Structure I
Amino acid sequence: MEMRLLFQYYRDKKVEEITGTDIRKYILFIKEVHGVGYAKCKSVAYSCPFFYKNVLKKPYVLPSKLYPRKKFTLPEVMSQEEVKHLLNSIEEVRQYAIVSLLYGTGMRIGELCKITFKDIERANRRILIRQAKGHKDRYVLLPDQALRAIEQYYRIYKPEVYLFESKQVKHRPLHPRSLQTIVRSAMSKAGFKDRGFSAHTLRHSPACSRQVCYASVG
């Protein structure tokens, strides 16, 4: 795919006439004109050596200096007051339980979908996450307030297998998109619609402030 686009760009040249300089110019073109990122530029650069060495039998030097640097930015977080306001704005028990767990445990939304009642250890105040990132099991702490939110939610919804189950298909977990929609709805109602806050924001908000925020809710 990458080589085909390169050949199309230099369609007035024979394939064997395309030089390393031409490839560097092409990478600069897609980076500056089309605004492609690091992964795309690297994909183009790494497609060329195989072609040159194995098809054209020519040496080729990777133009790694042309890759745009990866940008590492800190995730958006919510302040203590913002989390407190969000929790106090929620009236629906399922929504409150979802937000409480995402914030209180730091779970990913895909992990929360798969939580079953067997995974919740009330006595030890922790939740087992099976096959988490890296295909490893791990535990997360379960704050008292989040546990109370789960108990209140259960008394009303009475799920049987998964903590948050689909209404359409019995014993099937709620889809991650549905959970994201629930979180977005809570954010919007709290007045954070234009702030870009999400489920991802909740899990990255400072852990040290969680108990402070929870202590003032309910």
Structure II
Amino acid sequence: MANVSRADAEAALTLAGIKDVSRETLEKLRLYVSLLSEWQLAQNLVGPSAIREVWTRHIADSAQLVALAPKARRWLDIGSGAGFPGLVIAILLAAEPAYSVDLVESRSKRCAFLREAGRATGASVEVHCARIDKIVPKAPIPDAISARAVASLDTVLKWIEPFLARGAAAYLHKGLDFEREWQSIRDKERFDLVLHPSRIGPGVIAEIRAGRAEDHSER
């Protein structure tokens, strides 16, 4: 459910591998979910059923990336939609020095929501209301890149390869058919791949860097 107790919110984050979250951070996440529920009445930001499961299906699913990349401070989130995972990452990093999250979303109504949610929660985000191919040439090099249900693996890799070549790592939410997608990539040796089982449900988090992919088993 959207409105959950502090204990239930903590339990969802623990499921994602995030522990010892401050009361302030939890309240910001709850504020974000409340805003999402309000805006959902006028806009179809997420599916109706997803609101009922928002803390596990979206918040925890997004938060697990912070557990996988605890040292990353500059994130680039592609196809941010309603803020998953990028805005959740920004809220969780709010207590960290010198962090920032760039949210890339091409739909204007979702951009408006992202800006309002970022303002209300005090998250250090910059919303780019544009297609990712327009952002790549001018965006700062991130430490980490996230993308969730935005495009095929082949397309995402074409977008982000310039960032990977300069040291960024990608953390991509992918489904159980990931191996089929991976095998369709030409010149896979350009990438180094590690698969992390999702903590939340079926699927994996594909951690991808530039380099030779000699081993893409679970770490």
Structure III
Amino acid sequence: MRNRTVCIVEDNNELRNALSLMINVSDGYVLLESFANAETALVEIPKLQPDIVLMDINLPEKSGVECVSVLKNNFPEILFLMCTSLEENDKIFAALKAGASGYILKTDGMAKIMLGIEDVFQGGAPMSNSIARKVLESFSAITKTNKNLQQLTERENEILSYMSKGMLNKEIAVATQTSDGTVRKHIENIYRKLHVNTRVEAVNLFMKQPLQSY
């Protein structure tokens, strides 16, 4: 079996060198190149066509997420494993949505990173324990939101959809061919069922779900 080829995108020189050494001494792997920024990686990785890329997120200009999004869209066969120190939920989900196969923290150590690379090749989706916990917590929150939204009537969903588009009550009344008072009553019911107190909170919950057309 041929050696698996790897590229690294990491702006920290010391860590990039350590990751490079780890790949070079690992049986079955070959390091093609390492890069200190996304701009260079976007030019060179398409030429090198590695099997997998270890990608940092917090890079000098373009982020690692942007880099993955572009490369994965154009070269879907290339695998990407995020290797970063960032644990923010928005960064985690942005990376996974962009096409990353896993999300490993640098603090996990070289052995765990290497196991993560192998796991990706086995079809897995490796994640650090704290990252996996965040994903499960977010999934639980979305599930709870889904249950609340399912309590809304068809008319309430329609009105909430109009609210998400920034329409005022009187505009919603015209669109739904009802009165301002009826719209206000529906909005009160929406707040009650979703356990929120403001328009912004209601719309935020709605926007987490696939939008419906009315």
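Rule-based calculations on the coordinates, nothing more; no lab input. Here the structure is a predicted model, which is why all the values come from computation and not from measurement. Cβ atoms are built from the backbone, for glycine too; each structure is taken alone.
What the table below lists for this structure:
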read-out: If helix-only ellipticity at 222 nm (-39500 (n - 2.57) for each DSSP H run of 4 or more, over all residues; to 500) is computed and equals -11000, the structure in I, II, III; value: II
read-out: With semi-axes √(5λ) of the Cα gyration tensor in Å, for residues 25-80 alone derived as 33, 12, 8, matching label from I, II, III; value: I
read-out: Structures I, II, III, by relative contact order in percent (Cα under 8 Å, 6 or more apart): label with the highest value; value: I
read-out: Computed 2.2 for distance in nm of label points 7 Å out along Cα→Cβ at positions 129 and 161 - originating structure among I, II, III; value: I
read-out: Parent structure of the calculated result 16.9, given that mean projected area of the Cα convex hull in nm² is the read-out and I, II, III the choices; value: I
